[in-house]
Structure I
Amino acid sequence: MVNKNFCISDPERMSFLKLRALIGVLGILLVPIILFVSGKIDSISYSYYTSAKDFFVGIMCVVGCFFLTDSGYDWKDYLINKLTGIMPILIALNGCNSHFKVLGIEQQYIHDISATIFFFLLGFISIFLFTKHSGEVTYREKIEDWFYRFLGLGIWACLIMAFVSELTNKPIFWWESVMVICFGLSWLIKGTNVLVDKSYE
């Protein structure tokens, strides 16, 4: 959602948008970093057990902390952001192959459930929250809304395909990669659009 009460020259608004863009860049870079450091693996989550662990855990925690500090524009945004922020931190702290139990639940199940919720919410945010507007919708915003919906639906479609691949014991790395890149592109667009749209001045 865009709050047009902000001016693009507002330092706080500018900093927030830059953080959004940074989150998008981190999402886009996660896949090539893991491929470069770890090589080909069956799942992005397996990087937890490779030399790319620090990159994986670090980026997931940064993304989680950003969501936790973003209150949004109403109580619905607040709740969704907080829930979304918890998920990547749980993903990072619970290995996908760990049988160690936390509160009676094996870490691998905490990891899988958190990842599923996280990607579902990322798709939801892109489709429904990023396309909310507080005033008249400009032509540019309409075009961007189509991108947000396309990227959000892409995340959901790949989430389903990843689930099917898991059931058939096939690698899910590329499905996860597309989801992460769609997330990154969505946030990169959202973090830079106001900076160049003169209608916000």
Structure II
Amino acid sequence: MPLDILIADDHAIVRSGLSRLLKLETQYQVVGSVGSAEDLIAHCQKKVPDLVILDLSMPGMGGVEAIRRLLSKWQKLKIVTFSIYQNPRLVKRILEMGGQGYISKNTESDIIIKGINTVFSGKKFVSPDIELKLISPEPLSDISAREFDIFRCVAEGLSTSQISEKLCLSEKTIANYISIIKKKINVSSTTEMVHVALREGLIYPENI
């Protein structure tokens, strides 16, 4: 029986390309294709697939929060991130959260299939172009996992109240975290935080 795969990406051309690629593999069947994290979770609530392929940069809650919510409800669900983001700290964060694979959107189709096969075999997979970056020194290595999540939220333009609601923390706690982050990365303003995030590849100009 083919294994069920659900695709989540806000770009229709990406969803279509992945669907066509996976249809060439008889061991898999694409059971859905959605454009937001909210639709992804709604689809899983009706029927949980064997594996989800998702982008991180989607409207609404986004991919990182989607991974957190999916794995809190369905611990055995396999998740492969398919993203343009290649920052080592972000990749490690996704794997620490329970994601089993991280594949760059620059990756060739045969490597994508290899990655999915690897994840289905019970092993973790990172595409070769990103794997090389994981062994290099990390500029943001002093940032904790929680600080990293908040840093990305700030860089993406979320307000303190929005981050508070998204991460279920008080606004005062969020403000304290932001102050700590600024000290760790040696900046004094939110604008400078955004510049650091852009420089390190945590966000892209279209996210601002």
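Derivation of every value follows stated rules applied to the coordinates shown; laboratory data play no part. None of these values were measured; they are calculated from a predicted model. Cβ atoms are built from the backbone, for glycine too; each structure is taken alone.
If relative contact order in percent (Cα under 8 Å, 6 or more apart) computes to 15, which of I, II did it come from? Mind showing how you got there, number by number?
Numbers: I: 32; II: 15.
Only structure II yields this read-out.
For the read-out FRET efficiency 1/(1 + (r/R0)^6) of positions 122 and 178 (r between Cβ atoms, R0 = 41 Å, to 0.05), a value of 1.00 was computed from one structure; give its label from I, II. The value was obtained from structure I. Ranked by FRET efficiency 1/(1 + (r/R0)^6) of positions 42 and 58 (r between Cβ atoms, R0 = 25 Å, to 0.05), structures I, II are topped by II, which has the highest value.
When Rg/Rh (Cα atoms, Kirkwood Rh), for residues 34-113 alone is computed for each of I, II, which one produces 0.94?
Comparing all candidates, it corresponds to II.
A value of -23500 was computed for helix-only ellipticity at 222 nm (-39500 (n - 2.57) for each DSSP H run of 4 or more, over all residues; to 500); which of I, II is the source structure? This figure was derived from I.
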